[in-house]
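**Q** What follows are several structures.
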Structure 1
Amino acid sequence: MNSSGFGPVIQHAFVVRDMNAALTYWIEVMGVGPFYKINNATYKKAFYRNAPATPEYSVALAYWGDNQIELVTPTSDNPSIYKEFLDDGHDGLLHHMCVTVKDMNEFRNGIDATKFETLAELALEPEGHVLYLRGVGQRWPLIEVGEFPPAIYELFNRVKSASEGWDGKNPIRTL
């Protein structure tokens, strides 16, 4: 952990209205890929602004060097941090940066609650937790703090390995 209290950023995430257009941009203009797409992603349990929530969204992951690029599009009008971002007029812009922790409880105990507001809290399937934090005085982007299970790291490694030496073929792969 560095002096900010957060570990290194592993991901930059962009929320988009049109997943296909965003994928085309990142693949054809930026040369990033392949993307692994998850349609209709879900959480075991979710809270948005301290109320139970049911965010519905699709996600696509790829690597640009060592940095993971995540594209997220909400697939319903259910209240969520993704819908709020788009409603604020930020289609395609940086929504959050992700850092990881080994122990979410330890992280919570160490974070200065006067400096951060928790906008969303998620329980992952089959295990793991994610917080979306907003720094005081900052609207966007958010900080995603993830305590991920081994299966998520295996997915990240699979996506990263596929990007190394990628020849441009099969740019979108569905999980």
Structure 2
Amino acid sequence: MTPAPLVAVICGSRSDLPALGGCFDTLDRYGIAWEASVISAHRQPAALATYVRDAEARGVRVFVGAAGMAAHLPGVLASLTARPVIGIPLDAGALGGADALYSVVQMPPGVPVAAVAIGSAGARNAAHLAARILALGDPGLAERVSALRAELAGGAEVRIDPRDGPPTARP
């Protein structure tokens, strides 16, 4: 039996899904159950409200909203739930995602959305942030978060001397 999802990832268009692959992969790496849905905040507001109510009843604890251009989806999610909402601005228009970033971060007081980077890097960070939020109440997940952080730190170069030339591949 599949565990109930703890994270719901919502985007406004099927064309947004490829940019979210890193989010899905990272949630899987942490062992966090998730689900993904395509629901437009502009075209399907009633369906989005119903989805959020149902997701909360099923145990979803963190919502991730991904959107480009006007990027209202994360803010609308935050208006519908008191649970944490993470917004991923997507590069979907002529402004390279800057328009979406401004939409995600410019929320009124009392309707917070945690914003991450534009695009695929933001998608991965949304999963990392969701894991850290969930780890506050899950010691096993907290250990997995610490282990992955240590792994990522081990793969980063601490010092680089440009006189040494280009880096060589690690075994």
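**Q** Comparing Rg/Rh (Cα atoms, Kirkwood Rh), for residues 64-127 alone across structures 1, 2, which is largest? Provide the component values of the computation, followed by the final result.
**A** Working: 1: 0.99; 2: 0.94.
Top value of Rg/Rh (Cα atoms, Kirkwood Rh), for residues 64-127 alone, among 1, 2, belongs to structure 1.
**Q** By the measure mean count of other Cβ atoms within 10 Å over residues 8-15, tell me the structure among 1, 2 with the highest figure.
**A** On the way: 1: 18.0; 2: 20.9.
Going through 1, 2 one by one, mean count of other Cβ atoms within 10 Å over residues 8-15 peaks for structure 2.
**Q** With mean count of other Cβ atoms within 10 Å over residues 24-31 derived from the coordinates and found to be 13.6, which of 1, 2 does the value describe? Numbers along the way, then the final one.
**A** Working: 1: 13.6; 2: 16.6.
Attributed to the structure labelled 1.
**Q** To continue, here is another question. Given a value of -13000 for helix-only ellipticity at 222 nm (-39500 (n - 2.57) for each DSSP H run of 4 or more, over all residues; to 500), point me to the structure among 1, 2 it was derived from. Could you put the intermediate results ahead of the total?
**A** Working: 1: -5500; 2: -13000.
Derived from 2, not from the others.
**Q** Shifting gears a bit: Which one of 1, 2 has relative contact order in percent (Cα under 8 Å, 6 or more apart), as calculated from the coordinates, equal to 21?
**A** On the way: 1: 29; 2: 21.
Only structure 2 yields this read-out.
**Q** Of the structures labelled 1, 2, one was used to calculate Rg and Dmax of the Cα atoms in Å, for residues 16-119 alone, giving 13.1, 38. Name it. Before the final figure, lay out each step's value.
**A** On the way: 1: 15.3, 43; 2: 13.1, 38.
The read-out was computed on structure 2.
A short reminder: the numbers here are calculations on the coordinates, not readings from a lab. Only a predicted model underlies this, so the values are computations on that prediction, with no experimental measurement involved. Cβ atoms are built from the backbone, for glycine too; each structure is taken alone.
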